[in-house]
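Please treat every number below as a calculation from the coordinates, not as lab data. None of these values were measured; they are calculated from a predicted model. Cβ atoms are built from the backbone, for glycine too; each structure is taken alone.
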Structure P
C-alpha cells in the first residue's frame, strides 16, 4: 500500500534561501577546449549495454577525449540559460588549475612550461558576454601549478590580476573567487611538485588577503574541497565504500592551517557517487539503488557534515556546493535521462532544509550530467526539472515534516510572490502515493516518457521537447482538487 500525504497551507518557516540556488559550472576546459569525459554509447544510456570496468587510470584516454571549446555565443545556449533565470556561473575545474591566460597572443599558441593549456582574450570575452546575457554572477578559480610557482615559492598573482582587471574593464567583474579547484586531492589536481597542505594554507591566506585588498567587492570562497568527509557512506547498497586507497587526500582543517584570512563563503564539492567510468575506485551506485532512501540521502548527509566546518570558518555565512551532480567522472549512464530527475529535485529540496547557499550543477552543457547536451544544447529532463523549480519554488523554506520512502515532501513560498505554498513531492517508491489537498491546486506531474530511463520527460502526460525556433514547450499545470495520485517514480510540483 502506498503512502498517504496531507498538504497544508499552515506551515512553520525554516529559513530564507538565495534566489540563485540553481547555478552551474561552465568548466574551464569547455571555454578553452580540452579533455573531458568520453560520451557513453546510446546502448549504455538505454541500459542495454554495460559500461566496461576500467581499472587502469594511468591511461586517461580510456576515460576522456578532446573537445573543442563550446560556443558560448550560441543563441540556443543563451536562450535556454536565460530561461533558467539569473544564476552564478563557475569557471573552474581541474583544467583551471593549469590554465595560462594569453590575452595578448604572445605565446603564439604554445603552452608555457608548467601549464597545460591556454585561455585567449576572445574566449574569455565570449564567456563574459554569456554571463552578462543571463544577468549572472561569475565565480572563478586560478592556476596553481608548476608553471606559476614551485612549492617553496609563494603563489604568483600576476596572471590572476590580469583576468580580474580585464573583467572589470569589460564591465563583467568577477564576483567571487576560489583559490584552487579541489586542492585536497594534491597530485590529481596538478599542484606544484611536492606541494603540501601547509603550502596551501600559506598561499590560501595570502591569496585571500590580496583579494580583499585589491578587489573588496569580490567574495572570497573556499576551500573547495571534495571527499574529505564520509561522502557516500550511509550504508551504500552494492556501491562499495568511499574513495579507493592510493588517492592522496588531506582535510579541510589541514588545508586552511591557522586560517589568517577569513573567507566570506564556505565551499565544498558533492556528488552522489562515482560513475561507471570511475567505478574501480569505489563509490559507484548500481541503477537499482537510485531511488532508495540511502541514495537520495547523500546530499543532506554531506551537507550536514560540512555545516560544523562552515560554522567554524565562516560563521553565519552561506554554504556553496561549487560542484554537484549525480556522479563524479562525468555522470552515470542514466544521468541524461529522467531517471536522474528525482535525485536532482530531491537534492535541491534537501539542501534547502539544511542551509542557505548555492548549488553549482556540473555542468550546464557538457558530459552526460549536463543540463544541455554537449554541442547541440538540446535540453535534457533535468533542465526542464530545474526550470520548473525556478518558476515554482520560492525563497522561503517551510518545514514540511519528516520524509520517508514514497513521500519526500518539500514546501516553499510561491515563486510568483502570491500567498500560498509551493510543494514538491518526490515519489521514490514502486507504489502510488495519494495526496489529500486542502483546496484546489495546480499540478505539475513529471514522469519519464514510457519508462524511468527515458531521454524525455513528460509534464502532465505531454512530452517536453523544444519546438520550432527553439520554442519552449508549454509548461502549464492542470487544476486538481480533493485526492490526487502520484504514480511510482513520478515527481510533482503542487501549488496551493
Structure Q
C-alpha cells in the first residue's frame, strides 16, 4: 500500500517533467497514458484501503519538536477516498478530452504550440490534488493546497492574452489570501497542541476551536469561490474549457469544501454559531450566483456561477454536520461526486460547442442539436444532474441534504426550502438555455459545424454514464462517515 500510494503521488509530477519537453502529438501520447495509469493507481488505492482507513507515515522534519515526527504520509479513509475518486477520474477524462481540444482544430482557440506547457501544469495539478486528498494532516495539506493555487494561476493564464493574464492574477491573489488565513489557523493549532493532525482540533478549548475553524473557513471560502471571494471564478473562464472543467468544477474549488468537510469531521464538535455561519454564508453565495444567472450570455460564465451555488450546497451539508445531522453531512459528501460528474459534463459539452462552432455565446447558438446530438444529450444530462432530476446523481445528494435539513428543524427547515427554491430556478433556467441553444432553426454559427472528435465524444459518453453511476460509487463512502 505504501509503494502504491507513493506511485500515485509521484507519477503525475514525473509525467509533468517528461511531457514539458515534448511538442505536438508526442505530448498527447505521454500525457494520456500517464493520466490513465494515475487513474488505475488511484482506484486501486481506494479499493484496497478505504475500508480499513490506513494511516501511512513516511518521514519527518527534524527541526520541529519531537511530537511532530510523523508529518508526511497518506490517509486513506472514506472521506479522502471519495475526494481521490473525483480527482483521478475527472483528471483522466479531462486529459483525454484535451488531446483534441488543445490543438489546431479548435475553432475558438486554435493552439499550434505549447501543449507541453499545458500538460505540465495539468499533470502537476492532478498530482497536487492527489496530495490534498491523501494528506494525513494540515501541514502536508497546506503544501499541496498552495501548489494548486500556483497551478490554477498558470492554467487560467494559459492563452497569455490580456483577459487570461488578468484572470489568472486575480485567482492567484484571492486564493492565496485565503491560504494565508489557513496558514494562520495551522500555526495557532500547532502552538496550542504541538500537532498538525486533523484530530488535534478536538484538543483545543471550545472558543479557540471555533476561532481556528473560522480561519480555516475563510481559506476554504477563497478556494471554493464563495462570498466574499466569489468574483474570481467567473473571470477564470478565460482558461481553456478542460481547465475550467477540472480546476473549477471537479478539483480546485472542491479542495475548499473538502477542507471544510474534513475539519467538521475531525473537530470533535463545533458550536451552533459556527454551523449557522457556514449555512448563512452558503445561502448568500448560492443566491448571489443564481441572481447573476440571468445576466450571462457566455455559457461558461453561467456554469461558473452554477458551480458557486453547488459548492454552497456542499457547505450546507457541512453546516448540517455541525448541527448534528449525519444524513445531511453525507448528502454534502455525495454532492462532491454528483456535482463533479454533472458539472464536468456540462463544461465539456460547452467546450465541445466552442470547439466545433467557435462560439459559446447563447445569443449566437441555435439549433445546434441537429449538428451535435451527443453534445446536446451531454448538456441536458449534466443540467438534470446538477439540478436534481431523478435518476441522476444530483437527485440523491439533494435528497440526503434536504432530508438532513428537515431533521434538524428550525434553521435547517429554512435551508431545505431555499435549496428546493434554488433547484427549481436553476432547472427552469438551464432548460430555457438548453432549448435556446440546441433546438430551433440552426443559426449561421451552427451551420458551420461539420467535424467530429473521438476523444471529446468518448469523454462525454463516460461522463454521461458517471452521472448515473456516481451515487452507487459515492454513497458507500459517505454512509460510513458519521458525525
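Ranked on distance in nm of label points 7 Å out along Cα→Cβ at positions 323 and 363, which label among P, Q comes first with the largest value?
For this comparison of distance in nm of label points 7 Å out along Cα→Cβ at positions 323 and 363, the top structure is Q.
Figure out for me which of the structures P, Q the number -7000 belongs to, where helix-only ellipticity at 222 nm (-39500 (n - 2.57) for each DSSP H run of 4 or more, over all residues; to 500) was derived from the coordinates. Intermediate values should be presented prior to the final figure.
Working: P: -7000; Q: -24500.
Source structure: P.
Output the label of whichever structure in P, Q has the greatest value of distance in nm of label points 7 Å out along Cα→Cβ at positions 99 and 371.
Numbers: P: 1.9; Q: 2.6.
Going through P, Q one by one, distance in nm of label points 7 Å out along Cα→Cβ at positions 99 and 371 peaks for structure Q.
Of the structures labelled P, Q, one was used to calculate mean count of other Cβ atoms within 10 Å over residues 91-98, giving 27.1. Name it. Don't skip to the end; give the middle numbers.
Details: P: 24.5; Q: 27.1.
The correct label is Q.
Check the numbers for FRET efficiency 1/(1 + (r/R0)^6) of positions 147 and 419 (r between Cβ atoms, R0 = 41 Å, to 0.05) across P, Q and tell me which is largest. Numbers along the way, then the final one.
On the way: P: 0.10; Q: 0.80.
Going through P, Q one by one, FRET efficiency 1/(1 + (r/R0)^6) of positions 147 and 419 (r between Cβ atoms, R0 = 41 Å, to 0.05) is largest in Q.
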